[in-house]
Structure 1
Amino acid sequence: MPTGTSAEPWYNDEVIIVARLTAGCGVVEAMIKEDIRQLLAEAIERAQRNGALPAVPVPEINLDHPPDEQFGDYASSIALKLKRAAGMAPMAIAGAISANLELPRSISLVQVAAPGFINFHLSTEWLQEQVEAVLRAGEQHGQIPLGKGERVQVEFVSGNPTGPLHIGSGRNGALGDSLARVLRAAGYDVQREYYINDAGTQAERLSASVYARYAQLLGREVEFPQDGYPGEYVVDLARALVEAQGDRFLHLPQEEATREVGRLASERVLAWIREDLAAMNVAYDRWFSERSLYESGLFTQVLQLLRSRGYVAEREGAVWFTSSDLGHEKDEVLVRRNGQPTYFASDIAYHYEKFVQRTFARVIDVWGADHQGQVPRLKAALKALDIDPDRLTVILYQLVNVVREGKPVRMGKRTGTYVTLREVLDEVGPDPIRYFLVARSPEATMDFDLDLAKKQSDENPVFYVQYAHARTASILRYAGELDYRVGDVALLQAEPELALIRKMVQLPELVEIAAQGLAPHHLPFYAQDIARVFHSFYTQCRVVSEDVALSRARLKLVAACKLVLANTLHLIGVSAPEEMRRPTDSSAEEADLS
């Protein structure tokens with residue numbers, strides 16, 4: 001007989017208590033959502049064995065947070081999903097499942113609610129224990145074993161080294177880096193990679209553009225290429241060459257000089273890119289050169305492999321990938337008439353290298369939405385190479401509009417055509433960029449509001465969250481030598497205290513959601529929720545008071561909250577400052593933080 005099962009007729013009421021904790025059955029660990037899901041699965045299996053439910057296939061068991069706290073901490077609609085297969089009313093199914101639950105000490109109460117929900121209430125004792133659990137876990141709180149060490153590569157930004165990164169590339173960097181952090185926290189073996197497009201037409205255009213400006217600075221009349229790169233940065237590159245090399249390149253054959261100038265210019269632009277991404281707290285494990293695909297012979301090898309499989313045709317003076325044989329709408333050029341491989345050809349060789357030579361189980365590419373049409377043809381090429389196309393996921397992100405005073409900012413100073421990432425970094429700093437650019441799902445076009453990003457007020461979400469972390473640090477400093485480590489968590493019984501713990505223990509499930517959906521945008525909103533609940537706790541519960549025992553318990557809760565805030569901010573690459581002041585704060589602000 002399950003623990004605490006009620007004998008009352010649950011099916012006549014809208015909300016019925018069907019089980020209440022009366023004895024412990026072991027401690028459920030921090031991933032409480034998964035544990036409740038397992039409890040439900042075991043109860044359904046038990047109900048089917050004893051005939052309370054028919055032996056039908058069980059769909060995925062879902063759990064959500066009810067919108068109203070009176071309905072508990074978690075709710076499942078599994079009874080509604082089983083209605084058709086079981087041939088029973090959802091309330092009857094929910095009753096049968098609940099009657100077969102064996103409750104652990106983490107659950108204090110289970111309710112069946114119309115039209116067939118099963119609601120779970122976490123026990124106060126278990127919630128109190130989680131403060132200690134969070135502190136024990138430290139920086140590991142929020143990490144889960146979902147990935148089981150599976151090797152995953154995340155390739156992102158990968159902009160051509162032909163000019164400064166624009167703010168859209170910043171969105172790419174924020175998404176890719178945050179996703180890599182989330183996947184690592186979820187137990188995957190993740191490699192971050194930047195693919196350097198240092199071969200092909202774009203690189204040649206930069207070479208010709210910089211050489212023309214270089215020669216013009218030295219008084220040589222050289223026509224600027226019609227398709228050259230505009231912008232002051234090209235002049236900056238040329239001027240740096242004049243300062244470092246003098247007129248040396250004017251004494252070389254122009255073709256050789258242009259090639260050498262282009263190489264040096266690309267190196268300098270790549271250095272800008274590295275500096276800008278590092279300033280935004282974006283890190284890479286490897287920078288991969290497109291040129292190496294050709295120098296190593298890998299491109300030739302992959303082209304021959306496609307040819308041997310019957311997916312290469314030569315016509316109109318070019319080499320084609322016959323992707324139409326694989327259901328793609330049209331064939332694609334691999335090598336142009338002039339003998340130069342296309343970017344698509346490079347992509348095929350590059351992804352072959354990822355999957356076959358480096359044996360990644362999964363590859364995630366973060367691309368701009370304007371590359372959407374390239375996804376089907378690349379997946380077709382993988383299929384032609386006997387690589388499962390489903391092992392490749394391409395995340396497409398939309399444009400970023402920079403806004404000031406409610407109006408779009410169209411052009412930057414260095415390029416004359418777009419707003420650079422460096423310009424926004426210099427104006428608002430890395431934290432608002434990371435926070436704002438991650439906080440929207442990739443498929444949504446977003447406005448980056450420069451004025452809001454700079455506000456030192458609760459209107460600015462990143463300031464609001466960071467201030468909550470700084471406040472926790474300030475409270476702990478104010479407490480001085482009052483040792484919270486000996487605090488008794490059993491004293492944490494007030495609703496604002498328990499509400500804060502309830503929110504804190506959700507971090508592991510948010511990591512799971514973000515990792516499974518490749519959706520780090522859930523984390524900034526979770527951070528705001530934590531900050532909101534903490535600020536509410538702070539205004540309702542005096543932390544340091546004459547009651548030393550209660551003070552120590554509440555300081556322990558504050559320390560745990562500080563850790564959860566820091567871990568969450570780390571997952572999206574945002575700093576967790578120890579000190580901050582609102583513009584209206586006085587120098588005696590810390591004295592008010594008790």
Structure 2
Amino acid sequence: MTPEPSPTPALSSRGKLAIGLLFATLFATVLGLVVAFELDPTAQPQPKLPWRNGRLNHQDVIVLSMVLTTLGGLFAFALRGARTWGRAARIALAALVFVAGLNYFYVRMGLHASQFAHRWDTFHYLLGPRYYAELDYDDLYACALSEITTRQIPDSRPVRDLRTYNMRKAGEIRAEQPCTENFSVERRERWRADLKLFTEHGGIGTLRGAIEDRGYNGSPFHSAVAGYIADRIVLTEAAHQLVPMLDVAVICTMAAGVTWAFGWELGLVFALFFFTSAADRWGIIGGSFFRFPWMASLALSLAALRARRHATAGVLMAISTLLNVFPVVFSFGLLLRAGVQTVRDRSFPVPYRRFFAAAILTGLLGLGVGALPARGPGNYVSWFQNMELHNVERYQGFGVGLKFPFIFRGGVSDETDRVPERTRKAWFREVRPWYMGLAAIVLGLAGAVALKTEDDVEAAGIVGFTLFFSVLGTVGYYFTCAAVMVLALHRRAREPMGAALLALFFLTSLIAHFALHQTLYYRFMYNTVLSTGWSVWLLLVLGWLAWRVGVFRSWRSPAP
């Protein structure tokens with residue numbers, strides 16, 4: 001077997017300072033732009049920003065994203081010769097990350113809204129936790145309708161009933177008076193004042209669409225932590241614009257921590273992929289509140305594994321899981337390795353003992369935190385009931401996963417692809433055996449690689465992403481976690497094939513950006529182009545890694 005390569009080196013103290021300053025400067029720049037131009041989005045005339053006076057349009061920013069993605073792929077490929085890089089290359093890579101980050105946080109934002117705060121999502125994920133005790137998961141839309149006039153939202157308008165997830169007329173819900181006893185007098189006055197942020201100054205148009213969505217769905221732990229913070233904010237127009245800066249800080253901290261752990265080359269390539277990935281463009285859950293801590297916890301957990309701090313990694317993995325549930329799959333690779341080694345050696349390996357003990361203890365404490373506000377342990381009853389409605393089998397228009405390429409029937413625009421979801425389900429049932437066969441192959445390869453590799457980061461990242469992509473495939477913005485695949489390849493990044501695969505990973509995003517540029521149709525970009533690109537890429541990665549760690553050699557060896 002070819003000797004295992006050494007991992008990319010961690011940063012020196014001086015390097016950590018430089019990286020810290022890079023991401024602190026990025027945060028400060030975004031904050032400065034928000035303070036200078038966004039604190040009063042109702043002001044007239046509007047600040048003369050490029051996207052508000054016609055100098056920059058959607059296609060221009062997609063092209064900018066394509067250029068940044070291309071450069072990111074070139075830097076990823078250049079990792080194979082990183083030992084020869086000098087200061088100029090480091091400065092160029094850092095500058096590219098800064099530009100990509102600014103484009104991600106701020107420039108793209110202007111194409112989706114006329115202000116920094118994303119009203120659609122803050123309505124759900126700021127007001128949802130802020131009034132978790134009163135609204136639970138069922139009454140966000142009903143209580144909003146009780147305070148909104150029929151002129152703003154007519155009785156005839158379709159609205160989602162969050163108790164059943166069926167669409168009903170707004171007047172029917174108003175007639176039931178479902179929100180008469182939810183609030184105390186004081187809290188109802190604050191609710192009414194907060195709601196004005198979403199009904200005045202043109203916001204009612206966004207709100208009309210928002211109440212057709214699927215509600216606030218944060219876990220009880222997310223609701224407890226986000227609600228504690230949100231409940232202490234004096235919510236004004238200016239504060240509403242500043243609230244998203246919490247997620248900007250979280251992402252910058254994540255990028256700095258990952259780069260400290262994995263070295264400046266791989267860490268900055270990770271940041272580049274995160275900022276240029278077609279799956280997450282900040283336009284859906286960006287500009288909102290407390291939407292990215294799960295991602296930061298997940299990435300920093302892998303950074304802790306890289307530093308062999310398994311207990312810290314377990315704590316962070318548990319926090320990510322408590323916040324968003326599905327990150328638990330990124331612990332399955334370690335669980336698989338621990339189980340096999342325990343059977344073989346008749347002793348549970350100490351590093352995994354630390355990881356799972358810390359994760360379980362943190363998980364139990366987190367479950368307790370989730371039971372503190374509102375209905376106590378009843379929070380979990382409400383949440384499970386909500387998830388039963390929310391997680392029925394769906395083929396989301398902006399979903400990503402192994403299943404989506406199997407239901408493509410040729411539509412590349414909204415005009416040519418108006419297909420009901422029940423029809424898509426029927427199509428998928430026809431090809432389900434093919435999908436299940438391919439899923440079994442990729443999951444088998446991922447498990448085999450996890451057992452043969454010597455690296456816990458590789459095992460956790462490969463198995464976690466393969467499970468999430470192949471089995472759970474969900475809305476595209478949760479695939480911001482795809483960036484951890486850059487970290488999973490950290491031991492291979494300086495091999496020619498490893499660097500080529502990283503560059504190809506950027507290419508998948510480039511092709512998806514190009515498809516969006518040509519069609520401006522998100523379903524085609526997510527369901528078909530990105531899902532197909534990642535399916536092919538994942539097969540290449542797993543096949544190469546299986547060969548690289550000796551899986552196929554083991555299969556050929558005779559039984560002892």
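Out of 1, 2, which one gives -14000 for helix-only ellipticity at 222 nm (-39500 (n - 2.57) for each DSSP H run of 4 or more, over all residues; to 500) as computed from the coordinates?
Numbers: 1: -14000; 2: -19000.
Value -14000 for helix-only ellipticity at 222 nm (-39500 (n - 2.57) for each DSSP H run of 4 or more, over all residues; to 500) corresponds to 1 out of 1, 2.
Please compute relative contact order in percent (Cα under 8 Å, 6 or more apart) for structures 1, 2 and give me the label with the greatest value.
Ranking 1, 2 on relative contact order in percent (Cα under 8 Å, 6 or more apart), first place is 2.
Thinking of 1, 2, which structure, once log10 I(q)/I(0) by the Debye sum over Cα atoms at q = 0.10, 0.14 Å⁻¹, for residues 31-366 alone is computed, gives back -0.83, -1.12?
Values: 1: -0.83, -1.12; 2: -0.72, -1.19.
For log10 I(q)/I(0) by the Debye sum over Cα atoms at q = 0.10, 0.14 Å⁻¹, for residues 31-366 alone, the value -0.83, -1.12 is produced by structure 1.
Taking FRET efficiency 1/(1 + (r/R0)^6) of positions 135 and 487 (r between Cβ atoms, R0 = 25 Å, to 0.05) for each of 1, 2, which is largest? Before the final figure, lay out the partial values.
Values: 1: 1.00; 2: 0.10.
Of structures 1, 2, the maximum of FRET efficiency 1/(1 + (r/R0)^6) of positions 135 and 487 (r between Cβ atoms, R0 = 25 Å, to 0.05) occurs in 1.
1, 2: which one has Rg and Dmax of the Cα atoms in Å, as calculated, at 29.5, 98?
On the way: 1: 29.5, 98; 2: 23.8, 80.
Checking each candidate, the match is 1.
The numbers here are math on the coordinates, done by the rules we state, and not lab data. Predicted model only: the values in this text are computed from it and were never measured. Cβ atoms are built from the backbone, for glycine too; each structure is taken alone.
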